[in-house]
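Bear in mind that the values in this text are calculations on the coordinates, not laboratory data. Remember, it's a predicted structure, so these values are computed and weren't measured experimentally. Cβ atoms are built from the backbone, for glycine too; each structure is taken alone.
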Structure I
């Protein structure tokens, strides 16, 4: 089956379906969501993602079976819910401050599924660690990094590196992350300067 993009409505419908099935079996399962799917749920700039980066430490077999059923019902790729992001998790992932509860499905009063999302600071650090080599314009993650930096209030590469190192040891942060951040914030500064010059010319 062909992978289909997920928007917020599709994501929440999928969570609702999982929650109802869990509730029917008297289960309460938990999923922590990262990546593009977390951004769709918490930030306006992201419209869609190709899959759901989710980590579930308990009920793994049950969740995978339910995810396959939901995929068949909707014509989705059976790997729509996957834990491929586990390789990027921080040592701070288990800290309460790293994630927050996004929603309970089908409802708060009838919990079947609890969905947690990584906080913007953690998402920013993960995106920076996963930054691709090839320049700012060639990375699909750059728009996410810029939007997260603006939401968090980061203004330069050094601030960004300090935030990344709060989640990942400095000696494990690859050089491409620092170079990429310098390029990103350099581009932001140039754009801001150009915008200010344009405003001055129109006054």
Structure II
């Protein structure tokens, strides 16, 4: 199934002039629960001085709480909060001095990744897909400890949801980077930022 936004032209009209042809970069981090995608997103934000937006802020307003913690939310709900996040892009890029926005989520279905790709194409944004991976035993330990996850949307249900998403996660097609979060993520992020020229001031 192909997902798309009917109001993409309206969203495009809201994108403000970035000034002197600055390239807009959208970093999308896909990973299973507990792998460390939010920590990775924050490291990208630190190194690029970009804006990290937490998709859970939108998810909490769209998806019933019991649906979030007891299973994978249905595609119709996922479409709604992805669409709202895309509609928020003009505001986020307007706030970003470096024209870089970072978002992290499971992004486990290829059809929705294609929706993001198509929206970015029409909004003239360059997308960078990053897949965060980690050894399952380390993930299990992290989730059992619950470190830094007191306010997480999946608090108390992390490993159960990890297993559900592990079965449902579809391989990422097309160019993307892989970051191993069981290792030092700083040099891995540095390499990606350098090799992909993230933050370049001019559109190629």
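Suppose helix-only ellipticity at 222 nm (-39500 (n - 2.57) for each DSSP H run of 4 or more, over all residues; to 500) works out to -14000; of I, II, which structure was it derived from? Please report the intermediate quantities before stating the final value.
Numbers: I: -16000; II: -14000.
Going through each structure in turn, the value belongs to II.
When FRET efficiency 1/(1 + (r/R0)^6) of positions 79 and 175 (r between Cβ atoms, R0 = 30 Å, to 0.05) is computed for each of I, II, which one produces 0.40? Don't skip to the end; give the middle numbers.
Numbers: I: 0.40; II: 0.80.
Structure of origin is I.
Give the label, chosen from I, II, of the structure having the highest value of distance in nm of label points 7 Å out along Cα→Cβ at positions 7 and 159.
II
One of I, II was used to calculate relative contact order in percent (Cα under 8 Å, 6 or more apart), giving 21; which? Mind showing how you got there, number by number?
Details: I: 21; II: 38.
For relative contact order in percent (Cα under 8 Å, 6 or more apart), the value 21 is produced by structure I.
Work out the source of 3.3 here, i.e. which of I, II gives that when distance in nm of label points 7 Å out along Cα→Cβ at positions 71 and 119 is computed.
I
From I, II, which structure was Rg and Dmax of the Cα atoms in Å = 18.9, 66 calculated on?
It was calculated from structure I.
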